[in-house]
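Asks: Pasting the structures in now, so scroll down.
Derivation of every value follows stated rules applied to the coordinates shown; laboratory data play no part. It should be emphasised that the depicted structure is a prediction, and the values quoted were computed from it without experimental measurement. Cβ atoms are built from the backbone, for glycine too; each structure is taken alone.
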Structure I
Amino acid sequence: MTLRSCLYRGSVMHRRLRPTSHRFRYRAFWLLLDLDEIPALPARLRLLSHNRFNLFALYDSDHGDGSATPLRAQIERQLGQAGIDLAGGPIRLFCMPRTLGYDFNPLSLYFCYRDSNQLAAIVYQVHNTFGERHAYVAAVDAHDASIRHDCNKTFHVSPFMAMNQSYHFRLNRPDEHFALGISASEGGETMLSACLAASRQSLSDRTLLGSFLAIPLVTAKVILAIHWEAARLWLKGMRIRERPKRSANGMTLATRSSKQRTDLHAH
């Protein structure tokens with residue numbers, strides 16, 4: 001049986017526009033995992049395990065709310081709160097795998113399909129370096145060639161960014177290529193933009209090993225890059241803001257943007 005799960009390899013770029021200009025780019029890779037396939041993947045792959053140490057692994061506790069509740073049940077509950085029913089359709093998780101026991105995903109995405117295989121919703125799960133998580137849940141219109149969502153920022157991420165901001169997501173459906181753009185605005189001005197661009201590969205021991213050799217210790221690299229770039233921003237004069245009290249609500253509803261377009265370009 002052909003796997004629906006796959007691997008994407010590409011790069012991420014961050015560009016801060018205000019109040020200080022700053023830019024960086026790094027290579028990375030991600031897995032797109034069908035939640036229903038995850039338990040069977042270790043029987044097909046020597047280098048990827050489920051809830052067990054390996055070169056690469058997916059631990060359920062690294063995702064969702066970290067509880068023992070199955071990920072599908074968690075996502076379906078969040079979708080239900082947003083009035084979205086998949087009727088048993090597939091859910092696919094886009095994330096970096098735990099690598100040699102270490103995991104950190106600044107952003108994970110759940111692509112949620114109806115049983116007709118039409119994309120119905122996306123859950124954007126944001127992780128910060130304090131071990132906290134928050135989900136932004138948004139419905140998808142099946143007729144949109146590209147996808148755009150807007151929402152108010154309700155979760156603390158960067159100590160250099162204010163909370164009175166809005167997020168703007170734009171992306172295409174994962175296919176041979178996948179692109180995701182995120183911008184943060186404040187008072188109508190863009191403060192930061194980030195984009196991810198990646199190409200699809202089959203999920204096999206060969207592609208996993210090749211990705212490890214090309215981009216070793218990818219999750220550790222991400223967390224080191226976050227702290228290194230934070231140090232550079234501090235040296236440029238940016239000052240750390242007080243960490244706000246964490247909201248008790250772990251989910252925010254995002255809305256479909258009125259600025260829908262027919263294409264998506266990553267810059």
Structure II
Amino acid sequence: MTHHAHHMAFIGGGNMASAIIGGLIRQGMKPEQFTVIEPFAETAAKLQQDFGITALSAAGPALAQAELVVWAVKPQVFLEAALPVMPFTRPALHLSVAAGIRTDSICRWLSTQRVVRCMPNTPALVGQGITGLFACPSVTPADKAEVEQIIRTTGQSVWVDQETHLDAVTALSGSGPAYVFYFLEAMTEAGVGMGLTAAQAYQLAVATFSGASALAAASSETPEVLRQRVTSKGGTTYAALTSMDSAGIKASFVVAMQAAQKRAGELGDEFGKA
């Protein structure tokens with residue numbers, strides 16, 4: 001059993017909180033080691049049903065026992081959620097999964113410097129996530145190890161040494177699952193146009209993405225080399241890739257991610273005002 005904080009608080013008990021809590025419970029943590037603040041009755045009922053955790057509808061003294069507080073709230077309600085929590089959680093380590101809210105705002109609102117900000121993605125819900133992490137200077141190596149253990153329950157993680165790099169993480173992996181779904185839609189549509197059923201085309205497309213990703217992960221070769229291996233001159237793959245290149249798809253894709261990165265920066269500006 002890996003060591004975890006003996007008590008953790010979650011502010012917000014939705015999907016991302018549930019993914020982390022579920023992972024920690026599978027590793028041996030007990031429902032009574034969690035304090036969850038969740039105002040929505042339906043979400044609270046789900047926590048009770050899935051994990052036997054009785055969520056509190058508002059912040060209270062129970063939070064004081066938490067060594068680690070995970071902020072799993074929507075960015076627009078972070079400040080509002082922080083005010084009643086802050087008096088109880090000053091000594092704790094804080095981990096924020098709230099998109100776009102920068103550590104300077106979080107540190108100010110919670111009057112602490114022990115803050116780690118992370119950018120997860122939705123495959124975390126099936127244990128296949130990847131999360132970008134950034135730690136404030138006063139976060140200790142032990143704190144970082146603790147955060148890594150928690151994130152490990154949802155998949156992989158990558159530390160960045162500049163907070164602005166989380167905007168790039170957001171553009172690549174945070175928003176990235178949607179790019180894959182977008183390609184899956186296109187491949188399914190193409191397959192149907194070629195006479196396959198939607199179910200057949202979709203199964204072929206999904207298995208191709210997960211299979212190619214697994215192959216890339218298992219190989220030490222660059223994606224360029226892997227691509228060249230399946231592309232013989234004048235063959236079918238060559239026909240498709242030549243068509244994509246002449247349509248400027250790679251360049252457009254890069255521009256799309258730059259748009260996501262820019263928007264991530266703007267959201268940080270908007271949410272951090274208070």
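Asks: On Cα Rg over 2.2 N^0.38 Å, which of the structures labelled I, II is highest?
Replies: Details: I: 0.98; II: 1.15.
Checked I, II; max of Cα Rg over 2.2 N^0.38 Å sits with II.
Asks: Say we calculate relative contact order in percent (Cα under 8 Å, 6 or more apart) for every structure; which of I, II gives the highest result?
Replies: Details: I: 22; II: 15.
Answer by largest value of relative contact order in percent (Cα under 8 Å, 6 or more apart): I.
Asks: So P(r) over Cα pairs in 10 Å bins from 0, in percent, for residues 43-162 alone, computed for just one structure, reads 12, 39, 34, 14, 1; which one of I, II is that? Before the final figure, lay out each step's value.
Replies: Values: I: 12, 39, 34, 14, 1; II: 13, 42, 39, 6.
Going through each structure in turn, the value belongs to I.
Asks: Shifting gears a bit: Please compute FRET efficiency 1/(1 + (r/R0)^6) of positions 99 and 227 (r between Cβ atoms, R0 = 30 Å, to 0.05) for structures I, II and give me the label with the greatest value.
Replies: Values: I: 0.95; II: 0.40.
Looking at the calculated values, the largest one is I.
Asks: With distance in nm of label points 7 Å out along Cα→Cβ at positions 59 and 107 coming out at 1.9, pick the structure among I, II it was computed from.
Replies: Numbers: I: 2.5; II: 1.9.
This value belongs to structure II.
Asks: In addition: A value of -5000 was computed for helix-only ellipticity at 222 nm (-39500 (n - 2.57) for each DSSP H run of 4 or more, over all residues; to 500); which of I, II is the source structure? All intermediate terms of the calculation are to be shown ahead of the outcome.
Replies: Details: I: -5000; II: -16000.
Clearly, the read-out refers to I.
Asks: When you work out mean count of other Cβ atoms within 10 Å over residues 155-162 for each of the structures I, II, which one comes out largest?
Replies: Largest calculated value belongs to I.
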